[in-house]
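Please treat every number below as a calculation from the coordinates, not as lab data. Note that this is a predicted model, so its numbers are computed, not measured. Cβ atoms are built from the backbone, for glycine too; each structure is taken alone.
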Structure 1
Amino acid sequence: MSIIAALLPNQDRLRRLQTAIRGRHQIALCSDWGALHRLCETQPISTAVFDLFATGEMGLEPVRQLRRLFPRLITVAYVSTGNHDRFRDIFDAGRAGIDGLVIADRDDSPERFATLLEQAEARSVASKLKVLFAGMHALVRDAVLISVTRAHERLTPEVLARSLSLGRRALVRRLSDAGFPPPRRLITWGRLIVAAQLLEDPLRSADAVSLALDFPSGSAFRNTCQRYLHCTPSQLRQRGGAEYVIAGLMQDGPRSDDEG
C-alpha cells in the first residue's frame, strides 16, 4: 500500500482526505515541514498533501526543497482561499511546481477530491516528460503535455489544435515532422501514459483506471492496451508502468492512413 504524507493541522480536512482515498493508501501524519521531509527520506511516500499555510506563513521554500530532493513525489496543496491576499499567494505557489491544488469547501467532496489527486498524478508524469522533451519544438512538446495533463477530459484533435492556436492540419504536419503520430493517436497515448501511472498503484484495478479516464468500458481500455502496447493492463504494470508507455510513444511515428 502506498503512503500519503499529510501536513494538515485542520482535522476536518484530514478526515476529508481519508474519505477521498477510501482506504487505498496509508496516511502518515506530519506535524511540520521538517517532519514531512524526514518522512520522505525514510518511507516510500508517493504523495504529499499539505496546507501551504500550516505554519502561518505560506511555505513555498519547503515545497521547492521537496521537489528538488524527491522529484518523483506528487505534491498537492490543500488550502482555504480565506481572503484576497491568499489568491495572490496561491498564484505564486504554482511557480513552485505543485502538481495539484484542492480548495477547501469547494473541491473536497470525496469524488472531486479523488479526481484532483488523480489529476495531480497526471501532472507529475507530465513534468517528467517536460524534461525528457526539453530539446523538442515547443508546439510539439506542448501537444504531448496537453494530451497527458488533460487525459481525464474528452479531449479531441480539434480541441488540442485550438489549445495550441493551430489548425488541425497544421498540427498534423507539426507532429509528423517531429516523428510523432497524428493528434487522435497522440491523445490516446496521453491517456495510456496516465493510465499506466495510475496502475503503478497495485491497489488500482484496470476497471477503476478505465472509469477514472472515461474509457467506454473496462474492455475498451484493455483493447486499447492490446492495440497500442500489445499487453494487458497487468502486464503493463509489470513492465514499468508509465515509463514503458512513454517508450512506446517514442517508437510510434507518423501515419499516413490516420490523420486523426
Structure 2
Amino acid sequence: MIQVENLTKRFGDVVAVDRLSFEVRRGEIFGLLGPNGAGKTTTIQLLLALTTPTSGTARVLGWDVTRQRRRVLQRVNFSSAYIALPSNLTVRQNLKVFARLYGIRKAEERVRELLELFEIPGIADRPTGALSSGQLTRVNLCKAFVNDPEVLFLDEPTASLDPDIAEKVRSMLKRFQRERGVSIVYTSHNMREVEILCDRVLFISRGRSVAQGSPAEVIERANGASLEDIFIAIARDGELRDTAASRE
C-alpha cells in the first residue's frame, strides 16, 4: 500500500528526513514513532505530496505521490488532533464540504452515518468553533473517513480524548481495519496505545530509521525494555543499541 525508498527531505542545511525506507502492507496499522522533531510530520507531508522530496521515492497504492498526486489523494485521507476546521461553519456544514470535495453523491446521508458512528449526532448543528477539543477530534475523524479511504494517516488522533472515548476510537479503528482492510499510518506518543493497535512500528530520530518491526520484535531487540523505555532512550540518545546479538 505504501512503499518508501531512500526518501530524503532537506530544508537548506537541515535534513528533516534522511534516506528513510519502509513499507506499509494492506490492512496494517503501522506506527510512525519518534520524539518531537524526529521527522514524522515531514514524512506524512511527503506521503501526501504536500511537500516535494529532495531525493528518493514514495509510492502510495502503487502511484508515485509526486507525479500522480490527484489519484493518491482521492483514495487516502488524513486526520490530526491539531487541525482546526472553519470555526464559523457548523459540524454538518464542514463535513458536507469535505464529502462534496471527495465527490460523495449522498453527502447528507454519509455525514449522518459518520456522526452516528462517532457518537456525536447531537452536535451536528453547532458551530465547529464552539466544540470541546474532544468533540473536535471526533469531527476530524469523521472527516477522515468521509471518502472510505484505503489508506489513512492519523496524527495523534486520541490526544485530546478522555480514556473512555479514546478506547472507543481504538475499537473503531480495529474494526475498520478488520472489516474494510484499510491501512493506517499512526503517530502517537502513547506507547501503551501503540502496543494495542499497531501491527508494526518504525521509530525515527533526526529523520533516520532507528528501529523497525512488530512491537514485540522491537522490544526483543532492546533486551525486553518496554516501548515507553525505548521511546525515552531514542528521544535522549537518538539511537537504540542492538542488544539481541550480545545475548546469543
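When distance in nm of label points 7 Å out along Cα→Cβ at positions 137 and 217 is calculated for each of structures 1, 2, structure 1 gives the greatest result. Taking -17000 as the value of helix-only ellipticity at 222 nm (-39500 (n - 2.57) for each DSSP H run of 4 or more, over all residues; to 500) derived from one of the structures shown (1, 2), identify that structure. For helix-only ellipticity at 222 nm (-39500 (n - 2.57) for each DSSP H run of 4 or more, over all residues; to 500), the value -17000 is produced by structure 1. Quick one: distance in nm of label points 7 Å out along Cα→Cβ at positions 145 and 169 came out at 2.9 when computed from one of 1, 2, so which one is it? The correct label is 1. With mean projected area of the Cα convex hull in nm², for residues 57-104 alone computed over the structures 1, 2, the top value is the one for 2, the highest of the group.
The maximum of relative contact order in percent (Cα under 8 Å, 6 or more apart) over structures 1, 2, that is, the highest value, falls on 2.
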